[in-house]
1. Out of 1, 2, which one gives 35 for relative contact order in percent (Cα under 8 Å, 6 or more apart) as computed from the coordinates?
2. Kindly point out which one of 1, 2 the value 69, 50, 33 was derived from, the read-out being Cα extents along the principal axes in Å.
3. Consider the structures 1, 2: one of them gives -25500 for helix-only ellipticity at 222 nm (-39500 (n - 2.57) for each DSSP H run of 4 or more, over all residues; to 500) as calculated from the coordinates. Say which.
4. Where does the value 2.9 come from, among 1, 2, when distance in nm of label points 7 Å out along Cα→Cβ at positions 81 and 257 is the thing being computed?
5. Quick check for you: by FRET efficiency 1/(1 + (r/R0)^6) of positions 89 and 225 (r between Cβ atoms, R0 = 35 Å, to 0.05), which of 1, 2 is greatest?
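Throughout, read-outs are computed from the coordinates displayed, never taken from laboratory work. Bear in mind that the values here come from a model prediction, so they are computed numbers and not experimental data. Cβ atoms are built from the backbone, for glycine too; each structure is taken alone.
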Structure 1
Amino acid sequence: MDYAKLKEVFQKLLDAALDEQVYQDFLEVYPEFVPREFVQNHGVHFKLILRKVKFGADYVSDLLYLSKSSGDWNVVLVELEKPQSRYFKDDAGNLHPDFQAGLQQINRWRAWLSVQANRSYLFDTTLGPFRVPMAENQCFVKYVLVTGRREEAIQNQKKRALIAAEEREDLKILSFDSLLHLEDRPSSRYIGALRGGGLEIISDRYSGDSLFSWVSPDQVRITDALRMDCIAHKADWLTTLDVLQNTKVLDERLDKLGKVDGPTRKQLIAAVASLGTSLPT
């Protein structure tokens, strides 16, 4: 993957006033850019990021990932606004309705999850199949709001302080520009969707086999492209099913995984083409 080229494309997308879905699609195709706030020492669990996770009757997290330590879990909910969203409506530092809307969304989630029954449903029912091993460990909800551009966020010390004042121990506020700062060796992730009582992995790139060793294959569906990429990376399979026969988990489970068609991403592709460039492969 040509990440230098990819960052150039992302920068052009950020500079254009595009629909919010374009940026969601980009992050789903290239989850290397998904923020990793509140990630603990075990990393992003199963290298899996869930998209559009519903909780309650009215709420949807744009992205969600789990991260565990030896003693607890972080359940990280990500709200994506738009790069063109504003932080302030004037030089006096009064908050813009765009920024207030993002903060209010987080507060609504926090209020819903303050009810123990709601928390238990999210942790044990919605996320229960993926919160293994150590399912008995305590969960803590964390929030990430991605909104606006860095130029406005750091315009002066007063505005930087006002944005920082809205953060909490469980809330991190990021500009879209901050997502451009990839690590030196970016790690790919799976993007998954919870549908029909199972998990649909809509990514096309192999990102490890730990997920397949813990989640029953009859609960997982993958794209044909991912199936082929798994085979192409057979030398990287790590999880062993039978030590004596040197059999890997995917030797036994790959053919048992269901099939799902990946999204077409027409809106993202059209947006990139309108900018006179293309997505690197």
Structure 2
Amino acid sequence: MMMKTVTVIRVLTIGSLSGLLLGVGLRITAGQVIESLRRCHLTLIVLANFVVVPALAVTATRAFGIGADLSVGMILLAAAPFAPVVPVFARMARADLALAAGLTSLFPILSAFLTPLVCAVALKQVVEAGAMRFSAGAILLTLLATITLPLGVGVAVNHLAPAVGRRALRPVEITSECVGALSLAFVTATEFRSILATGWVPLLVMAMVSEVSLALGYVLGGRDRDSRRVVGLGTSNRNIALALLVAIQCFGGTPVVPAVVANGLLLILLGLLHVAFWRFGSGWQRTT
């Protein structure tokens, strides 16, 4: 991948991720986050997302003999939980939107510290990854700037100037979603051949990891069905923008980037299928 292309993708990804998290911050208050998190099994959810799911991805890639580059891409996704799109999915699936916003606001902050650590540990299990350029310190600083800062700014604006926050919310969300779509489309176009070369076996393995993660999150979501759906969606839908940012930052110019994109597109499709099943399945149950 040419340096200019890498730069464009990095700028678009950072812009999208920062905008999405700024939008999340503008929607919530610190009190709402604390209340929603108080009601869930937070410790178990964090362990599942930052320990169990990455370990599951490492185990699956080794068991099925997935190549190093594809394995790294899958591990990066596994180490980046709770996509910013989870509240959108939760609303579509008629799930607990407050819990979705609370967890989606917390996990990016945790990711800024834990994702580099999880990646540093998990990537050691991929033999060939030892020669790849991974700097936990550098990526930590990048994530703090692109995750923690915009999220904190959004919460602060919502607290200090709620009227300003309400006016800015929709433009911020629309702009960041458009930039995110543009980023994904751009990297898909530039890496199209590499994405097609991914093969069906790695995608099948990633689908298996995603489905097991969904079941795990659903179980940990508690007794309430709507809460279970939120945790299930968050655990199975990984933060593609975050994983792509790490891939570009540390593995730019390698097949790791298209591996993240190919598997990320699969996760989006699976997430939409789950949302459709829960939404229309619930409607069918009410009419019978």
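1. Values: 1: 21; 2: 35.
Structure of origin is 2.
2. Numbers: 1: 69, 50, 33; 2: 47, 45, 32.
So the calculation was done on 1.
3. Details: 1: -8500; 2: -25500.
For helix-only ellipticity at 222 nm (-39500 (n - 2.57) for each DSSP H run of 4 or more, over all residues; to 500), the value -25500 is produced by structure 2.
4. Values: 1: 3.7; 2: 2.9.
Clearly, the read-out refers to 2.
5. 2
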